[in-house]
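Only the coordinates and a few stated rules stand behind these numbers; no lab work does. Note that this is a predicted model, so its numbers are computed, not measured. Cβ atoms are built from the backbone, for glycine too; each structure is taken alone.
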Structure I
Amino acid sequence: MEHNDKTMVGTTIIMIRKDNQIVIAGDGQVSLGHTIIKNNAKKVRRLGSGKNVIAGFAGATADALTLFDRLEAKLEQFPNQLTRAAVELAKDWRMDRYLRRLEAMMLVGDKQCSFVLTGNGDVLEPEEGVIAIGSGGNYALAAAKALFNSEFNAKEIAEKSMKIASEICVYTNNNLVIETIEIK
């Protein structure tokens, strides 16, 4: 990603679905150019009236918060239907002139499904239960894929993968926010 001193860059968000857990973990670093502005941002949160959906974002903070609000509204409109809410948000995101300019990506999941949402209108279901986004996303993804068939559970894999990403990507720290949903 090309940037200048006024461009906010970087973050790492990972989502892992393994056995009886779905986990989204995100780092807390916000950078402006080559300067760390904040060390403990919360880029992962629970959404929906029952707080039964977890989501994490990478990209411009204000844009991502707008998308969180829009997804929450779709979840109110389509309760317990994450797939429908995600598709409707993606359609709006692609069609609406204001939303089209938003620069962010989201990972969302509930007990049944998980998706990557992009401004291109994509609603992508990850293969093999692992997906990551952001500047350190590929590092975290590689680490998680290497650990996926180990004895570690989803949360442990997320923690270890994020630690590895934070040691490689200068725009990612190890100050994590992790949300977990137990799948019964």
Structure II
Amino acid sequence: MIYYQDKDIVIRNMVPADAQIFTDGEIAQGWHATVEKYEMRLRDQAAGKAVSLVAEYRGSPAGYVNVYPDSTWGAFGNRGLPEIVDFGVLQKYQRRGIGTKLMDAAEQVAARYADTVYLCVGLHNGYGSAQRMYVKRGYIPDGSGVWYRDKPCTPYDTIYTNDDDLVLYLSKRLATS
């Protein structure tokens, strides 16, 4: 399915060939990546648990995002709200509007299921551009504080690692039509 198309960018569903392309692209830019992550998203999509979107830039897969319509994870899990999960644009394609178009499409998909969508964002500086983008798009912290490995941290917890599992949950009310 095509969710968006202009002369440079196409937003479509993820297909199996995308898994290795994104894995190779992320490894090339120094990220820890495995093909299993994308294969899991494809299985979830096939089972109807997720909508996995890919942005192509001039015919090449450049970015991805997933929408879980009834997520069970995190601060809003098991409340019938969609979650945007695992958003990324390969570095060589950044600053071309691809991330914005992917998020627009993800929010349109989420709006089919509820009037609120949520996501989490990592707290280390590798997530700096995503943190800024989410705030500019109207996402606000949910008030549950910092989470680590899918559990909220209690006041004065000692966290020794600022890895991808240290996150803050944000939500956004979606425009209704």
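Couple of notes before you dig in:
- A value of -8500 for helix-only ellipticity at 222 nm (-39500 (n - 2.57) for each DSSP H run of 4 or more, over all residues; to 500), calculated from one of I, II, originates in structure II.
- Among I, II, structure where distance in nm of label points 7 Å out along Cα→Cβ at positions 40 and 64 as derived comes to 1.7: I
- Taking relative contact order in percent (Cα under 8 Å, 6 or more apart) as the criterion, the largest value within structures I, II is that of I.
- Entry that produces 16.7 once Kirkwood radius over Cα pairs in Å is calculated, selected from I, II: II
- Highest-scoring entry among I, II, by distance in nm of label points 7 Å out along Cα→Cβ at positions 80 and 112, is II.
- Per mean count of other Cβ atoms within 10 Å over residues 16-23, the highest-valued of structures I, II: I
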